[in-house]
Structure 1
Amino acid sequence: MPHVVTQSCCADASCVVACPVNCIHPAPGEPGFAEAEMLYVDAKSCVDCGACVTACPADAIVPHTTLTAAQTPFLAINAEYFEVFPHADRTPLALVHPQRRLTRNGPFRVAVVGAGPAGMYAADELLKHPEISVDVFDRLPTPYGLVRAGVAPDHQNTKQVEKLFGQIESQPGFRYFLGVEVGKDVSHAELTARYHAVVYTVGAASDRPLGIEGDDLPGSLSATDFVGWYNGHPDKQDLPVHLDAEALSSGRVVLVGNGNVALDCARILAEDPERLAGTDIADGPLAVLRDSAVREVVILGRRGPEEAAFTVPELVGLVGHTGVNVVVDTGDIPVAEALSGPGTTSRLLREIAGREVRPDLRTIVLRFRSSPVRVLGDDRVTAVEVGRNRLERDEAGVVRAVPTGETEVLEAGMLLRAVGYKGVPVADLPHDAATGTVPNERGRVLPGVYVAGWVKRGPNGFIGTNKSDAEETVEQLLDDLDADRIPAPAADPDDITAVVRSRQPGMVDLAGWQAIDREERRRGDEAGRPRIKITDVEQMRGIAAKSKKPRYSLGRRKER
């Protein structure tokens with residue numbers, strides 16, 4: 001096999017289009033495209049040209065001869081895909097379609113609220129049209145959302161998508177208004193008065209509570225907050241994370257939920273701090289982890305291995321980690337029976353279960369068919385009562401977890417809940433409390449107001465899922481422009497900078513962000529790290545204020 005995809009895909013589809021022999025699947029138009037965990041290279045068709053390697057924005061594709069020991073499971077995973085979905089008899093569908101053009105003359109101005117992946121992809125789709133200029137607003141002085149503040153620091157390859165975002169922000173017609181909170185520094189009404197359209201891509205800022213006794217005790221934390229803490233999110237640096245021997249006398253942390261976020265948190269807690277020291281983890285959290293008394297992290301999954309929420313690439317990363325023990329706990333069902341399924345997840349877990357446990361290493365326990373019943377402690381978490389479940393299949397064929405009534409108490413000094421994100425209401429927009437989203441029709445809230453990303457579809461999918469999601473939303477926006485359903489801005493569109501700066505003098509523009517980025521990388525170079533994140537907002541603003549004109553990789557229009 002000449003080339004192999006080695007991580008969850010960004011779904012940008014650049015590699016699919018770049019491939020001259022259409023050997024990367026699922027391609028646009030094929031079942032699973034933009035929904036699959038990753039893409040797969042057909043070994044029978046690949047001609048080893050390397051075009052996909054150059055096109056991939058996440059450095060996820062490598063020649064099979066350069067696979068590390070930790071990456072070799074991707075060979076079998078890739079082969080398994082083509083056993084189930086053979087493509088030899090299919091007409092290639094990875095075709096470059098004609099670029100849509102607006103039928104109306106511009107110029108048109110669009111505001112994008114949120115500088116995470118959904119916002120950047122939306123800006124990219126809009127800027128394909130020379131009639132459209134885009135201003136991107138974000139509450140933080142730095143862009144990229146969960147790519148910066150959500151991707152684990154030991155997953156530097158995943159963060160390579162920042163290179164793509166850098167290309168997007170350097171296109172003609174793009175501007176940043178960072179460190180500006182829409183709804184506080186500038187209102188929704190003020191934006192709609194100055195722009196033809198406003199696209200909200202604000203994500204899901206809250207987490208889901210467990211709803212059990214003791215969940216609000218000190219030491220019971222949201223995994224969402226914990227991830228922001230170790231990734232240097234400015235709002236999370238005061239999170240009360242206590243991992244010292246006094247607070248964690250049991251040496252154990254319990255994680256509820258077994259999705260990718262839970263696995264990330266478990267790895268960070270169990271990792272050798274010296275290995276983390278070479279990443280872009282925030283300095284404060286790194287100091288806390290250096291003094292950590294954690295010896296065991298128990299991950300609770302309410303259903304069985306085949307129903308686990310983590311993705312195969314994330315599990316492969318855990319399989320290939322030689323610096324921690326990984327134990328599979330299937331309760332009263334023998335491991336061989338519980339992991340007898342033919343799926344890739346069961347196969348990988350069987351491999352993990354057969355390994356020897358080294359007493360000198362920290363341990364991650366994947367405990368299935370288990371749910372928290374209550375959190376114990378007086379003034380802080382000291383233990384978690386855990387119940388066992390049995391699995392039943394309902395009339396629709398969905399596997400459900402049913403409590404057996406059997407419980408046990410696990411001593412623990414900290415509980416992390418990783419059971420999903422939840423969207424909060426957006427000022428002046430409708431809100432669906434059940435889904436945590438803004439009600440919309442394929443991204444259209446009403447002509448002139450749109451949503452993309454988690455605020456549109458709920459907290460699901462991968463980084464790259466936001467690309468196809470943004471494409472759909474922008475298509476609705478373009479339809480409304482062509483149909484003349486969007487009125488011209490009522491207020492002077494050119495005064496937005498003055499309005500924002502009068503209320504938020506510390507606004508960070510593209511030049512300011514580039515200055516912050518350079519300074520973080522400079523500090524990182526001195527320490528032998530990718531970057532050292534600046535977590536103090538005022539320090540960021542100070543660096544940005546001294547910045548010169550932005551650096552553009554493409555030609556730039558005259559400043560508006």
Structure 2
Amino acid sequence: MVDFHLNILGTLGLLLGICLAAGVFADLFHLPKVTAYLLVGLLVGPTLLDWVPHDHVPNLEPLLKLAMALVLFNLGCDFTFSKVRRIAKHCLAISAVEILATFLLVTIGLLAFGASPSMAILLGCLAVATAPATTILVLKEFRSEGPVTESTGFLVALNNLACILMFEFGFLIVQMFRGDVETSFAFEAGSVLRDVFGSVVLGVIGGLTISYGCGFLNTKRWLVLLVATVTFLLGVDESLNVPYMLTFLVMGVTVANTSDYKSQIVDELNHISGLLAVLFFAVHGTELDASAFLAAGVLGGVYIVLRMIGKYGGVYFAAKWTGQSAEVRHWLGGCLFAQAGAAIALSTIAVERDPELGGPIQAIILGSVVLFEIIGPLFIRKSLIETGEVPLAQAIHHTNRTPLEQVRALGDRFRSAVQSRDAIVSPDVASSVGGRVMISDLIRKTKGIHQSAKFEDVIDHIEHSHDNTYPVVDDKMSVVGLIRYPLLSDVMFDHSASSLVRAEDLVSESDTVLHPDDPASRAFEMFQAETDDCIPVVTRAEPMELLGVVRRSDLMHALITQRKKQK
């Protein structure tokens with residue numbers, strides 16, 4: 001029997017393929033895709049199915065760091081100086097209180113439950129970090145806009161910057177009290193600040209390189225420039241052992257303030273950052289260890305609870321103190337629960353510097369990350385929907401075809417190619433063939449949406465329909481207009497306003513209707529002049545009651561089938 005060992009390329013394909021399926025289920029169950037990817041990784045990882053060879057994950061680490069670098073660059077590109085000044089007016093106080101509250105609550109709470117002062121201080125520092133990749137990619141997935149979204153990005157950046165500095169100085173203080181530092185505090189502090197300064201300088205140089213290069217290079221060469229710059233600087237950071245996350249955040253800020261092509265640069269990088277992000281979360285999912293969550297014990301539970309209270313409570317009271325809106329007070333804190341990359345990396349550094357001290361710290365971080373990475377995206381999604389900052393298309397699940405209809409569409413395309421597609425869809429052929437097919441043969445039954453239906457009922461109808469066009473009827477079942485999903489999909493899904501909206505408020509006027517005794521060729525002519533995927537079918541007699549709809553795809557399928565029979 002052949003001894004089969006999966007190549008690392010096979011592992012890549014496996015993770016991406018399963019994540020593709022997970023994304024579909026995430027839509028069905030209204031989960032953030034980030035959560036789905038992490039759960040998939042957990043499923044195929046060592047904790048459960050153990051499908052991924054253990055030696056493959058470390059080999060993928062450079063790609064994961066590249067994904068994180070791109071996410072941070074993307075985040076930095078949102079911060080022009082004018083925007084920073086505007087956000088800072090109401091976010092700096094919130095950030096300061098949230099960071100201080102989280103640090104103090106976690107530190108004091110762990111001390112009360114028996115942790116050593118050194119362990120409590122370092123875990124208090126690590127509790128400040130918020131997972132940038134998880135948080136930012138959930139915001140991008142839902143295409144959210146508004147004060148909570150804007151403030152979240154700003155707080156995530158400050159959280160991670162503060163965490164890195166606090167951890168370095170916290171570790172330095174712990175070592176000094178334990179007598180493990182041979183040099184002066186000033187020298188060690190200068191070393192930390194030198195690394196931070198070096199990281200910032202590299203970020204500025206990288207940002208200027210990208211802004212300058214994209215200013216005169218052909219856009220087809222931008223992606224090469226971007227990837228070359230990011231990967232080179234990532235390598236330099238690793239060689240110099242300086243915080244790479246700060247480098248790419250600063251690089252993004254530099255590009256945002258020095259380039260006229262910021263949006264195009266971000267769009268260009270999105271071609272690869274989306275793929276790398278899927279891989280990032282799938283691989284991190286394989287590294288999640290359910291047993292580590294249990295092994296964290298009481299201290300792990302205290303860390304989890306107090307960190308969440310510190311994040312939420314700090315934001316709430318600071319926002320109330322500074323007079324922020326109710327949405328910011330109640331929902332911004334929930335967007336900061338996710339934690340992974342920065343905390344894990346710093347806990348690993350703690351182990352390298354002092355295994356005896358760092359071991360228990362890493363155990364608690366790895367255990368708590370299992371929970372934070374799964375529930376964090378769920379809290380972000382809930383917060384964004386409740387604040388009305390998510391477009392309708394991202395808040396609900398809607399597809400244009402069922403799996404069986406997609407199979408039929410593939411068959412129709414193949415037959416079109418074999419039978420000369422142009423001949424089948426031409427108006428002359430449609431007229432001759434369509435005359436043998438009547439509209440009554442193509443009707444899909446529907447009662448439409450009553451004009452007084454609540455917004456929630458309209459949404460429920462859309463989620464259970466595979467059409468993009470929905471007839472709206474009055475008490476006599478007469479069509480008063482159409483709701484078009486493409487026009488509605490970019491509307492912000494605001495719960496607070498939804499109770500005031502009725503179906504008639506969403507209607508677009510349309511006089512295009514069919515009758516059961518019309519030939520299919522008439523429907524073909526109408527679809528030629530319309531972009532809608534459905535046309536209402538009504539009775540000829542007044543009050544012209546709605547009988548159903550004819551779908552464009554059903555019409556084309558009937559014409560292709562009839563054409564084949566004719567031959």
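Readers should treat all values here as calculations from the given coordinates under stated rules, not as data from a laboratory. Note that the structure is a prediction, hence the values are computed from the model and not measured. Cβ atoms are built from the backbone, for glycine too; each structure is taken alone.
List of remarks:
- Given 22.7 for Kirkwood radius over Cα pairs in Å, for residues 357-540 alone, calculated: source structure among 1, 2: 1
- Source structure (of 1, 2) for mean count of other Cβ atoms within 10 Å over residues 149-156, computed value 20.4: 1
- Highest-scoring label, criterion being FRET efficiency 1/(1 + (r/R0)^6) of positions 133 and 437 (r between Cβ atoms, R0 = 35 Å, to 0.05), among 1, 2: 1
- Label whose coordinates, when distance in nm of label points 7 Å out along Cα→Cβ at positions 205 and 477 is calculated, return 2.0 (choices 1, 2): 1
- For 0.50 (FRET efficiency 1/(1 + (r/R0)^6) of positions 157 and 461 (r between Cβ atoms, R0 = 41 Å, to 0.05), calculated) the corresponding structure among 1, 2: 2
- For helix-only ellipticity at 222 nm (-39500 (n - 2.57) for each DSSP H run of 4 or more, over all residues; to 500) computed as -22000, the structure of 1, 2 it came from: 2
- For distance in nm of label points 7 Å out along Cα→Cβ at positions 165 and 213 computed as 3.0, the structure of 1, 2 it came from: 2
- Computed 28.5, 97 for Rg and Dmax of the Cα atoms in Å - originating structure among 1, 2: 2
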